[in-house]
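As C-alpha cells, here come the structures.
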Structure I
Amino acid sequence: MNHWLIKSEPDVFGIDELQRVKKEPWNGVRNYQARNYMWKEMQVGDLALFYHSNATPPGVAGGTCTD
C-alpha cells in the first residue's frame, strides 16, 4: 500500500465536497509527472492526505482512500 499527497484548491474542490459526493474522478492534473504517478502507481486502497492549497492556512484538510 502506498501513501499519497493529493492537492486541491478548496474553492474548486475541497474535502467537504469529497465527503458530500463520496467518489469523484481526479481530472485536470497539469503536471505530467503527477499524472503519470496517478495512472501508473496509484492502486485501489491506497491512502491519501488531502491538501488544501491556496487556503488560509494551507495544509492537510483530511485523509481519504483511493477507489
Structure II
Amino acid sequence: MIQTNNIIKADPGKCFKRKIDGVVFGDEIYLGTTYYLDGILLEKPIKETSDDFEEIDIEVETYFPNGNL
C-alpha cells in the first residue's frame, strides 16, 4: 500500500476492504470522514485512516449463463 496525503493506493492485484463493516472498495481510496455505516447515521462521524482498511486479493468471477466456456 502506498499513501500520499489522504489517498491510499493498493498494491497491484489488491483492493481494499473496510475492517469495521467488510465493505469492499477499489484499489484507491480518498480518506475522509465517514458519516454513515450500513445506511445508518453515526452519532459521531469517523475520521478515516489507512489503518481502517485492509488490502485483499481482487477476486474475479466469470459467469457463463449456459455453462459454456
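Just so you know, all these numbers are worked out from the coordinates, no wet-lab data involved. Please read these numbers as outputs of a predicted model, since none were measured by experiment.
Given that helix-only ellipticity at 222 nm (-39500 (n - 2.57) for each DSSP H run of 4 or more, over all residues; to 500), derived from a single structure, equals 0, which label among I, II identifies that structure? That value comes from structure II.
Of the structures labelled I, II, which one yields 1.12 when Rg/Rh (Cα atoms, Kirkwood Rh) is computed from its coordinates? Of the structures listed, the value fits II. Suppose you compute relative contact order in percent (Cα under 8 Å, 6 or more apart) for every structure in I, II: which one lands on 31? Going through each structure in turn, the value belongs to II. Comparing Rg/Rh (Cα atoms, Kirkwood Rh), for residues 7-46 alone across structures I, II, the highest figure is found for II.
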